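Heads up, there are several structures right after this.
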Structure I
Amino acid sequence: MAVFIPNFVCAHERSDTSLVERVFHYGEQSLQRVDSQSVNAYTKCTYRTERRNFTLMAVPSMYEISQGRRNYIDEAYSRITFYADKKMRMQRQYLSSTIPHYRHSLPTITPYLMVRIYDMTLLPGFLLSPFHRSNRKLYRYKTLNTGNTWQRLTFQPKINNTQLVKGYAIVDKRTGKVERTVIDGEYDMIHFHINTEHGERVMSSLIPERSTINGTFTFLGNKLSFKYIGDFTCPTTFPDSIDGVRDPRKMRELRTDSLTDFEKELYKEVEPKEEPAKETDTVKTEQKQFKIPWEDIGDQLISSIRGRNKNGEFRISPIVNPQYIGYSPSRGLSYKMRVSGEYRIKNQQTNKFSTNSTLGYNFKQRLFYFTAPMQYHYLPDWKGYVELSIGNGNRISHNSIENEIKDEFPDSIEAMKDRDLTTFNDFHVSLTNHYSRHDWLSIDFGAIFHRRKAVKSADLRRFGKPDTYYSFAPMAEVKLTPFKGAPLLTINYERGITRLFGSNMSYGKVEADASWIKNFARLEQISVRAGGGFYTEKHNVYFVDYNKFRSNNLPNGWDDDWSGQFQLLDNQWYNVSPYYLRANFTFEAPMLFLSWAPIAGHYVELERIYASTVSLAHTRPYFELGYGFTCRAFSLACFASFLNTRFKKFGIEMTFELFHHW
């Protein structure tokens with residue numbers, strides 16, 4: 001007779017604060033010794049399309065995967081530079097892929113291979129690390145002995161939020177050094193399971209030597225599973241001139257991980273179409289990269305258009321870009337896109353042209369907006385550059401002309417009700433020269449020209465008033481940061497001169513502004529802005545037009561300047577007073593109120609509290625209070641305005657944030 005006696009081995013996990021402290025201490029010591037470093041890396045990605053529909057075409061970098069074959073493989077041999085300021089530069093030198101046109105799909109996943117476990121965030125700006133002291137109160141820790149040298153440290157978030165992760169680490173219990181980690185989480189529609197191995201050197205203990213990611217991407221019924229591997233210990237270094245060379249044969253030599261049968265089959269599907277590149281193709285590739293890659297028009301609608309050669313590069317934001325669609329009750333629906341570029345004369349950083357332009361359309365006003373600053377950098381030691389900026393700015397409203405008409409034609413007041421006599425379009429051109437010999441001081445001087453034309457020209461001409469006004473003003477601006485961590489102080493002066501370039505306005509205007517941003521632990525941030533302005537002289541001036549206090553008709557996303565704007569202030573209020581005093585305060589954190597709510601709180605990435613006030617002539621103090629949050633799909637903020645202490649208006653500001661980190 002056989003007797004089976006069950007044998008259970010129970011291991012008791014317990015809280016070990018001393019081990020957690022050693023992990024924190026090891027990370028802090030290692031971060032102090034880190035310096036810039038470059039490594040060679042081999043990465044391999046495989047994709048399996050489990051479900052897809054037509055909406056997958058709208059996802060950046062996924063257009064090719066949205067049609068045709070369902071499974072793909074992509075390999076790259078890269079040179080990666082990690083900088084001491086935590087920035088990173090990745091140059092993909094040799095490529096092998098079955099994705100048409102060698103597109104790099106899901107590039108947002110690649111940084112997950114290089115999680116910085118000891119930093120405050122595992123990735124720049126998101127995913128709070130359980131191995132950083134400032135995040136300790138957000139996690140629960142337990143330990144389990146696994147031998148004489150190692151201990152298993154398990155971490156679990158105290159709340160269910162997308163900024164937090166769970167998993168465990170194998171830790172050297174003598175030093176607190178993390179040898180291996182397993183990290184699970186979900187962020188921006190990506191569910192991920194990360195395995196990392198860390199080396200003995202300082203950089204390889206901060207950045208994994210090897211890592212693997214298994215995960216899924218889900219979006220509107222689409223589901224894509226993927227597996228990424230990364231080896232950051234490759235010995236072969238290639239010159240920087242090798243960039244983006246498509247060479248499957250070379251990849252066979254560089255590959256540090258053997259292909260599975262599934263991966264071999266993926267290559268066999270496209271083998272007849274593959275043509276290995278020659279080393280000399282590198283130069284040809286560089287020369288072609290400045291051409292817009294129109295191989296597939298559909299891809300260009302939802303992906304950034306980029307070009308590059310040895311003298312410069314350019315980038316156009318996607319034409320279909322939900323992130324740049326915004327709405328507010330006062331401004332209506334708006335859309336914008338960005339165009340940036342740089343051209344280096346004789347491939348020198350010392351002499352170059354650059355631009356970072358914004359184009360937009362406001363559907364409520366039916367008006368196309370643009371701002372196009374173009375810079376020529378000519379004096380690098382002084383950070384010297386000349387900037388020519390052209391734009392049609394924001395509409396300006398003022399009732400001075402309307403009041404004049406009422407005084408001159410008192411019998412026409414009733415007829416004026418249906419006419420727009422106060423709104424003007426503002427076209428402006430400025431030319432400035434910038435110097436900054438030190439980081440704490442910069443000086444700009446130049447001139448600015450405005451042409452303000454009435455939106456309803458016929459209404460003004462009916463009452464004998466001109467419909468266009470011009471101004472020309474030399475200007476100077478000084479920016480000062482007295483000491484490290486101090487607010488940025490700005491003072492600006494304009495002097496309007498008549499009869500130059502048709503100018504019929506004479507004025508003097510002074511503005512001062514101070515802005516200060518302070519970052520704290522756990523992505524908490526305080527932003528403060530205060531300032532004021534006044535006119536020293538006004539002669540034949542209808543328009544009170546400030547540089548630092550004005551309405552903005554183009555949408556601003558979460559990372560733009562919501563925190564320095566008045567969201568509910570009527571447009572005409574910006575132009576009624578010969579002076580203004582304003583202040584704006586914002587507090588931002590990943591977990592304030594909504595983050596703690598069941599279900600919905602999981603998706604909240606950051607939250608904000610807003611408080612703003614402005615004082616104008618002949619008006620009671622104006623206040624705005626607001627609360628906002630951002631998630632994977634959109635940013636939403638609610639504001640309430642008050643005149644003195646009386647409630648005035650309630651409003652909502654919203655912008656789409658889909659694929660913000662892609």
Structure II
Amino acid sequence: MTESINTINTTPFSRIFKPKELEGYRKDLLSKNDPNGPKVLVCCGPGCQPSGSIEVAEELKKAVAEAGWNGKVIPQIKMTGCHGLCSKGPLVTIEPDGIFYQKVKPKDVSEIVEKTLLNGELIKRLEYKNPATKQTHSHTKDIPFYNRQTRLVLKNIGHIDPFDINDAIMRGAYSGLAKALSEMMPGQIISEVKASGLRGRGGAGFSTGVKWESCASYPGDRFIICNADEGDPGAFMDRALLEGDPHSVLEGMALAALAIGSERGYLYVRLEYPLAVKTLIQGIRQAEELGLLGKNIMGTGFNFELSISRGAGAFVCGESSALMSSLEGKVGRPRPKYIRSVEKGFRDSPSNLNNVETYANISDIILNGSKWYKDQGTEESAGTKVFSLTGNTYNIGLVEVPMGTSLREMVYEIGGGIPKKREFKAVQTGGPSGGCIPKQFLDTPVAFGSLAKVGSIMGSGGMIVLDEDNCMVEIARYFTHFLVEESCGQCTPCREGLIRMLEILNRITKGEGREGDIDTLEELGKFMTDFSLCGLGTSAGNPVLSTIKYFREEYEVHIQKKKCPAGVCKPLFNYSIDANECTGCGKCRLRCPVNAITGEKKKPHTINRELCIKCNECYKGCDFRSIMII
């Protein structure tokens with residue numbers, strides 16, 4: 001999605017709304033835009049763009065303009081944010097019927113216009129295929145990935161043009177702010193958020209209402225800060241929200257400012273999110289032009305101005321005090337927590353920091369009430385949670401479910417299960433500071449307390465599915481290496497503990513493990529948990545500690561037998577072909593980049609181990625599971 005392709009209104013709007021006038025404007029917009037009129041929604045999020053979604057949208061615009069509609073309503077073509085099912089893109093949805101097409105190419109466009117838009121026919125090859133039942137589905141309501149979700153935060157993404165504020169207003173944007181300005185006192189806003197049970201979605205899970213109440217109690221110039229420095233490997237929840245529905249976040253920040261008495265806000269956005277920066281710049285500009293942000297909001301005398309700051313990509317700046325230090329132009333390093341940021345944060349002033357998803361919940365809570373929100377989810381974890389579901393599962397993408405949904409439903413219903421008949425091994429939650437949850441805990445509810453009980457955390461919402469082909473020692477090594485690179489180095493337990501851990505894990509994966517290594521890793525992990533300065537260090541041992549707890553035998557096999565059962569650590573395994581299972585299809589031979597596999601058609605093949613570079617291509621490509629790890 002780029003500014004040259006999207007329709008961006010850069011002309012100043014001619015009216016400033018009073019709070020009670022916004023609903024009239026929304027109804028006026030709806031009257032000019034038939035809600036039942038045909039719309040073709042093309043996912044132009046960063047997952048679909050590389051596969052050609054922008055080209056698909058351009059072809060659709062061209063084909064629709066050239067078609068003869070003979071009195072029929074001409075469909076609107078909208079370029080939207082992420083539709084969610086990232087592994088099947090480019091995605092196209094046709095409303096109001098909810099027709100769903102996947103892996104759409106520009107060459108498919110003429111057929112979509114001719115058959116579906118003009119004649120109401122479905123195109124079988126573009127439909128979603130359920131991996132469990134092998135049935136195809138042409139509508140989102142029939143696809144488990146979608147119908148098992150409860151989309152509150154994501155309700156607008158995939159339905160609106162994120163560069164057009166009117167699209168957002170038609171779906172309720174800024175209605176919560178209008179209600180708060182006209183009907184509520186600041187204390188009432190805080191009480192409603194507090195009663196809702198909303199907990200921070202950035203990882204810590206602290207009560208949002210309690211944080212707001214505390215910040216409002218301290219004197220001085222207060223600041224509202226949004227943490228959009230999403231740094232977990234495999235996480236893209238906040239990115240999708242900012243790119244697909246920026247106004248939900250901007251409105252939430254404005255409501256927080258109204259509640260605690262702030263006139264200044266900052267969005268700290270990861271540098272690697274250029275599209276999110278574009279949507280935010282445009283969103284702030286359009287909201288100011290309508291009097292929904294900036295000076296004298298809706299004519300009430302309430303001022304709230306927003307700025308965007310781009311982080312340099314340091315993972316530690318996801319920690320609140322490090323983020324504020326970076327926002328001030330200093331080195332992003334955490335500080336001790338004996339002084340809280342709600343008292344002395346940014347510029348030594350009372351500062352409220354929440355993450356993107358937390359702010360995106362606020363307007364709905366104000367509009368629908370705390371009881372409505374608390375009825376979603378569980379007693380300890382109210383509402384819904386957005387996850388980026390990745391790893392070894394059929395359906396990879398953006399997911400929103402009520403708190404309390406089981407891991408099993410996430411993996412097998414929404415995710416569609418494990419490809420290539422592989423066995424589920426674990427699910428890693430919480431990013432680099434999270435833990436790996438094995439299959440015996442698949443029925444664990446996704447909630448703050450329940451995940452902690454099995455040795456992991458909610459984190460910001462990353463969820464990586466691991467199967468039998470994943471080596472848990474290598475998983476621990478990968479995350480430890482990431483944290484070594486991202487640690488600020490300020491405190492000794494984290495700085496030295498991580499380096500020592502990585503040294504041991506590197507040795508183990510090379511076949512140089514020693515007796516006592518596992519005990520040393522456990523000791524280091526517990527020491528970092530007890531004595532590190534910030535949340536990065538105190539949770540940095542989780543990947544190692546959880547994998548040792550649940551997969552200790554893998555560590556022992558690596559150390560004692562010098563073998564990697566999953567076939568990941570290259571010095572510790574070889575490939576072989578089971579002659580009884582090999583059909584001689586030749587697929588492995590064709591995939592081998594070094595011609596290490598030989599054999600005649602329909603006869604068992606063999607692997608020359610001297611030539612084999614263990615690239616895994618034959619193993620991944622074998623449909624008969626005849627490639628063995630020995």
Structure III
Amino acid sequence: MVIEWLFIGILLAGAGFFAIGSKSTSLGRLLFSVCALAALVGVSFWQTRLEKKLESRTTLTAPHLGRPDTFADSSSCKACHADQYSSWHASYHRTMTQLASPEAVRGNFDNVSLELDGAIYRLEKKGDEFWVEMPDPEWRLRQPKNGPVDSNAPRVRRRITMTTGSHHMQAYWVDNEHGNQQYGFPFTYIFEQKRWVPRRSAFMKDPKDLRFNQVWNVGCIDCHSTAGQPRQKEDMISFDTRVAELGIACEACHGPGAKHVAANSDPLRRYALHFRKQGDATIVNPGRVNSKRSSEICGRCHSAHGYPAEKDWLENGAAFRPGENLEPAIQVIRHEASSEARRGAFWNDDMIRVSGREYNGLLKTACFQKGEMSCLSCHSMHQSSPTNQLARSMESNAACIQCHPSFEKNLEAHTHHAAGSSGSLCYNCHMPHTTYGLLKALRSHQITSPSVQSSVQTGRPNACNLCHLDKTLGWTAQSLSQWYKIPAKELSPENKEIAASILWALKGDAGQRALIAWHLGWKPAREISNDSWFPAYLSMLLDDPYPVVRYVAGRSLKRLSGYEDFVHDFIAPQDELQQSGVRAFQMWMKTSKPTPNATLLFDKDGRPESDTVEALLKSRNNRVLELQE
């Protein structure tokens with residue numbers, strides 16, 4: 001039909017031009033006008049058909065957008081809440097999951113070829129769509145853990161349907177032939193390096209396990225969408241998944257909004273509520289409910305959790321709605337009953353150690369248990385920078401002073417550090433970076449005080465030794481005893497003689513090594529600990545068995561003076577990784593003049609004591625660690 005319209009338009013245009021050139025000028029103008037209108041209608045009709053075709057294709061292969069029951073849509077909030085809509089729209093919550101549009105996709109699809117496990121992946125962009133020729137992901141998913149490599153798989157051409165992530169890295173999902181099931185594309189695009197890497201190399205997981213198969217419909221949907229329903233079919237491989245919206249939208253925090261939108265279509269009601277400055281019973285405002293309920297809204301996603309009835313969840317999604325009691329609908333996982341504990345998600349005293357589970361930490365914090373502290377005490381969606389969602393002025397001690405005003409008047413007496421120093425920032429001591437995720441260390445959200453005994457018992461670095469990287473646990477124990485009267489218990493010889501950071505970097509598990517690698521690039525630690533010796537130990541982490549440790553170590557090295565242009569490919573073959581470590585160490589040997597220091601294991605010539613270092617490396621904790629971020 002479109003072709004016919006265009007053909008008729010062209011014929012009429014020709015007739016019109018012919019008539020204009022003849023004596024029948026009036027007839028020519030009329031015919032020309034008719035043909036021009038016909039051509040415009042034809043083009044418009046063709047464009048509409050094309051848009052509907054693209055929309056239809058997305059509807060068929062992506063999770064269905066919209067919940068027909070009590071949910072509205074974030075766009076319906078904009079008219080009355082323009083400022084809040086704007087701040088949410090600029091957040092990383094909104095862009096957590098998106099349809100794969102040119103505006104959303106940040107990876108390079110310009111005729112790129114990637115290789116993984118002997119198989120080739122060919123990426124291309126066609127118009128506004130993104131495609132990949134690849135081994136069949138369904139075939140791949142069905143293989144046993146140590147089954148055939150991807151080079152044996154049948155090849156298919158799949159469209160990139162969705163993206164996940166827009167802050168540090170971006171993952172992609174491909175459509176398939178079974179409803180709207182979304183398979184993980186096995187590469188991730190890292191923004192910092194502007195490159196593709198195998199997805200398994202961007203997460204802390206067993207480096208010997210080459211399989212990293214993900215299905216969005218039964219995993220990421222839980223927290224990376226709004227009101228997701230997996231709706232798995234009886235054949236167990238097909239899905240008719242539905243979400244209110246992709247990404248974390250207004251109704252994820254405020255609850256279903258259809259009733260609210262309908263009620264406030266009456267302008268008199270809206271203005272009456274506004275002038276009375278009252279809440280609206282048709283919607284949930286996290287700022288108007290008590291501290292426990294408001295934190296549970298965040299805890300719905302920001303926790304390690306499961307469901308009491310998994311079969312029901314697979315059909316209907318989470319039953320929890322903002323403002324309700326969280327626990328009946330969701331089981332927040334504790335250390336003792338968790339398979340995640342065996343993979344390393346918890347320190348052995350039940351403190352969470354993986355990103356995205358801040359609610360687990362809050363639950364064990366006295367300020368929350370005995371006081372009115374909530375997530376909103378420090379964070380805000382609508383009055384904050386998108387980076388950390390910290391509310392205005394909460395980047396300083398103001399967050400803590402609002403509940404502990406007595407410390408403000410004589411801060412140095414409490415911290416024993418200069419008032420303007422990093423050592424007098426409350427959260428550096430009470431919320432140190434002992435959590436890992438997204439290729440970096442993150443602050444613990446279980447508020448505690450520095451404890452040497454906790455470090456000994458759990459292996460978790462304490463705040464003092466994460467700033468003072470050149471000091472031992474014995475030094476920390478003495479300082480805490482002198483300042484706060486904390487009894488200094490007996491320590492092993494190495495904990496009294498060797499810097500704690502070196503012990504964690506050489507002997508620790510992969511999570512500990514990643515944390516120390518990150519702190520070796522952290523500005524406060526570099527300033528306090530004299531970073532001239534840092535490259536010696538970072539060079540030893542450049543060929544770590546875990547790719548993420550290598551990545552973090554390489555980034556920290558490049559932050560040190562003289563190493564800004566150091567080239568390190570964290571996913572290179574093993575021999576290249578070893579050479580990279582040797583190059584970094586040789587650079588340090590040539591450019592630095594370290595002094596003898598037994599605590600840092602530098603001998604009389606200022607070089608690492610090779611026998612001691614080797615012995616520590618041989619005693620490394622090689623447990624399999626999988627921190628599912």
One of I, II, III was used to compute Rg and Dmax of the Cα atoms in Å, and the answer was 26.2, 82. Which one was it?
II
Work out the source of 3.4 here, i.e. which of I, II, III gives that when distance in nm of label points 7 Å out along Cα→Cβ at positions 344 and 544 is computed.
II
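Throughout, read-outs are computed from the coordinates displayed, never taken from laboratory work. Values in this document were obtained by computation on a predicted structure and should not be read as measured data. Cβ atoms are built from the backbone, for glycine too; each structure is taken alone.
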